[in-house]
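Next up: some structures, all given as structure tokens.
Since every read-out is calculated from the coordinates, none of them should be taken as a lab result. Since we're looking at a predicted model, the values are computed, not measured. Cβ atoms are built from the backbone, for glycine too; each structure is taken alone.
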Structure I
Amino acid sequence: MQARGGCKICCVVRPILACTLILWLIPLPALAQDDEEWPPLDYVRNDYQAVQVVAHVQGFGATLVSQIPGYDTWRVSCVVLEPFKGPFAGGDTLMYFHGVEAPSRPGMFSEERVVFLLAENNAEWGFYYAALENSTLPASETLLGKLRSVVQPPIIDMHLHAFGWDAYGTPPPPHEVTGNRPTAETDEEAVEAVLAEMARYNIVKAVASGPAEHVARWRAAAPDRILGGAYAGPRDALPDVAALRDAFASGALSVLGELGLQYRGLSPGDPQLEPYFALAEAMDVPVALHTGLGDAGAPYGCCPNFRVTLGNPVLLEDVLVRHPALRVYLMHAGYPYLQETKALLTVYPQVYVDLAVLNWALPRAEFHAYLKALIDAGFGKRILFGSDQMVWPESIGLAVEGIESATFLTDEHKRDIFYHNAVRFLRLDEAALNE
């Protein structure tokens with residue numbers, strides 16, 4: 001039940017006999033487990049399924065309520081830092097009973113830990129939570145990451161940006177949806193903030209494009225999760241073809257894009273781009289092409305050559321004809337050019353689309369109508385998740401929620417959009433991703 005002040009009451013106030021908690025007595029060695037890989041993912045998943053509450057908590061008090069030879073039972077008070085299962089939110093107060101081998105002391109419950117709690121209710125003692133045997137462990141990043149993977153299946157973000165923290169000004173402007181300003185004040189803090197959001201939503205891979213020095217820095221920070229993208233934008237031209245060939249060969253870059261050609265006044269069919277598409281086809285490197293719209297007022301500010309018509313995805317058709325093995329995904333799903341986008345998807349099976357920005361910047365009804373039109377047209381296996389995170393890490397969560405809130409999507413649709421379609425398009429080793 002909800003208590004005054006936002007805390008949830010989750011214990012009985014009367015003493016509980018220690019003998020009723022024998023099932024949940026926790027040996028001290030389990031509490032002191034120092035193997036970073038412990039527990040295995042299957043162990044975490046089984047414990048998660050066995051209990052009613054799972055949470056990352058910070059203890060702030062413990063009272064010894066009973067003892068039997070060799071064991072102590074404590075009533076522990078804590079604050080929920082990150083909920084994983086059950087009726088709790090971050091900041092809620094939680095009480096539970098915890099049996100441990102004697103001798104024990106209250107300080108052992110003051111550290112951050114992950115608790116797996118069984119809900120018990122009987123006529124004699126009422127309702128209470130008790131710790132599952134051999135489950136409570138210190139809150140390591142390894143354990144938290146495994147829990148997030150259990151709660152949130154893996155996601156691949158096909159569209160985020162490796163920009164400097166001040167790429168949009170100092171300080172950065174507020175997020176256009178939430179009004180929040182980013183908290184990062186250095187490039188390092190910006191990377192850390194995005195990686196934290198990726199961990200929160202179990203984003204196991206992300207295509208990050210931006211200026212070359214920033215992409216290199218992001219890849220150094222998370223080489224197993226970040227795929228580098230060769231970026232062309234309002235102020236950034238593509239490097240020469242020879243340099244790109246070396247970068248693709250070495251693995252420093254994995255995607256040709258985001259190609260923001262529209263911002264530079266270019267059509268995909270411009271002859272100067274032909275060597276780049278030929279290189280991508282020859283090296284089997286996927287291409288990420290900006291399509292659709294741009295920032296309000298773009299031709300009057302950053303990009304005097306920007307034209308709305310250059311975002312029409314049908315302008316890519318001659319390139320696709322010349323390069324039949326070229327894999328391309330249309331960033332922003334060609335919005336608002338729905339009919340042209342469906343036409344390309346129908347005729348060219350190597351073309352996919354991502355939903356970046358649409359999933360948080362458009363009015364929700366408009367985004368869902370556009371997405372539903374693509375689903376209804378039979379393209380559910382060709383739609384990719386993207387956040388278009390620039391310098392606002394919260395865009396990732398907003399983008400995820402944009403998909404999750406689409407009630408017309410089946411669970412299969414969501415898993416395809418979030419993960420399976422990207423695995424197929426990028427030709428990733430799914431077994432390696434799941435390790």
Structure II
Amino acid sequence: MISQDQLLNWIEKKTGFETYKGLEDRSLQMILPFFKEYIDAVHNLNIKIVTIGGTNGKGETCYQISEMLTQAIPKISYTRFLSPHVHEINERISDGTNITNEELFDLFLLLDEKTKMMNIHLSFFEFLFACFLEYSLQKKPQVLILEVGVGGRLDATNLFDADIMAIISIARDHQELLGSRLENILFEKCGIARSHKPLFTCFSSQYLKSMMNLWSREKNWNWIDLIDEGFVDVKDHFSIKNRKVAKTILLELQKIIPFEIEEKKENSLSFFPGRGERKNIILNNDLYELQFYGSHNVDGVRQLVAKMSLEPKLQFILMSFSKRSFSDIKSMIAQLFALFPLNPKLRIIITTFDGHKAWMPLQEELDWLKVCEEKFCQKIIFFHSWRSAEVMSKIEEWSRDLYPHSTKKNLLITGSYYFVGQVSHYYSGALSFNHSNMS
């Protein structure tokens with residue numbers, strides 16, 4: 001049996017850690033010779049391609065498209081590529097059921113031989129994308145659903161000419177690669193566009209729409225903004241927006257492949273990993289509902305705060321970040337402060353998680369967090385590791401003082417998807433915990 005740790009250790013030894021550093025200087029032409037056989041095979045099999053880009057929401061939209069396709073009549077076969085994973089690396093490659101550890105390891109060995117024969121080095125992301133393509137050619141699906149990694153123009157998924165594309169949102173993230181100006185970020189994301197093919201967006205910014213209008217006329221993109229067309233409301237919560245985009249893409253796909261979707265089954269769709277999942281646990285004889293909701297950048301936290309503003313029963317937040325600038329960290333934490341007037345009993349713990357992707361605060365950041373603790377009278381507290389017994393001890397202390405008669409406490413786990421997945425994995429498969437075992 002191959003374990004998750006063995007899979008991750010193997011691929012990280014082969015490709016290095018998952019990072020996009022340096023890829024901004026890399027042309028797709030450098031990896032095109034390796035991927036050409038896959039491009040030709042997909043074309044020859046007449047497999048249709050849906051590519052989803054954007055800053056936030058692209059993974060959830062891909063997930064919703066595939067979930068809806070499982071209800072298609074007649075059955076529509078697909079394979080789906082997501083990045084990053086939340087719980088297990090297998091989530092990245094699926095035909096409705098995630099690839100098994102053994103299947104994935106077999107693909108690792110196959111791709112290892114191929115890359116050695118061609119004397120080419122692929123990144124972590126590119127290697128997994130190649131595994132996905134091998135898997136897809138074995139399955140011979142009717143549709144490929146691709147989530148862009150970072151940007152779009154230089155992303156490995158952009159080696160393939162999609163039949164339908166969407167850019168879900170534009171915000172500042174990965175600025176070291178994509179730039180800090182929205183126009184530059186939009187330019188990189190629009191690299192997935194193709195002439196005379198439908199490209200959907202959901203932009204509330206008139207500036208972004210003016211750029212899209214200019215570029216689409218110059219490049220003959222069939223650009224449709226779903227807010228302008230009335231399919232999406234600018235006030236829609238992002239998960240609702242993502243689902244509406246997914247439904248619109250399916251309507252477009254129906255023009256290419258005839259099928260129907262049973263609308264009555266829509267409520268049976270499952271949650272995207274790390275986005276709305278809930279688990280009940282017993283912690284030292286108290287019942288807690290853990291809600292997992294990844295929000296990994298400034299715009300994602302802004303939308304999360306808007307959602308949480310409508311949920312006054314929220315009691316505790318546990319939050320951690322991936323590596324990013326101090327200004328982004330401050331902005332994300334500061335946005336949470338808007339919840340205190342709405343919910344005076346709310347308590348927040350900022351912490352760190354394990355791994356090379358994790359944010360580790362510098363002294364300047366620790367000093368700022370200390371000021372926040374004092375300003376808000378210890379309603380927000382920093383701990384160096386979420387695994388520390390002090391974290392749950394503090395939550396238990398708050399529970400006794402603020403909610404002595406509550407039969408169920410609720411705790412939101414948010415921030416980096418890597419953090420959300422780590423906490424979710426820790427609490428999986430068990431009903432009760434003693435916080436003294438966490439350290």
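I have 23.2 for mean projected area of the Cα convex hull in nm², calculated from one of the structures I, II. Which structure is it?
I
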Quiz item: Given structures I, II, which gives the highest value for mean count of other Cβ atoms within 10 Å over residues 59-66?
Solution: II
Quiz item: Which structure, out of I, II, was mean count of other Cβ atoms within 10 Å over residues 371-378 derived from, given a value of 12.4?
Solution: II
Quiz prompt | At a computed -12000 (helix-only ellipticity at 222 nm (-39500 (n - 2.57) for each DSSP H run of 4 or more, over all residues; to 500)), which of I, II | solution = II
Exercise. Can you spot which of I, II the value 20.9 was calculated from, given it is mean count of other Cβ atoms within 10 Å over residues 51-58?
Key: I
Quiz item: With relative contact order in percent (Cα under 8 Å, 6 or more apart) derived from the coordinates and found to be 17, which of I, II does the value describe?
Solution: II
Exercise. Work out the source of 1.11 here, i.e. which of I, II gives that when Cα Rg over 2.2 N^0.38 Å, for residues 339-386 alone is computed.
Key: I
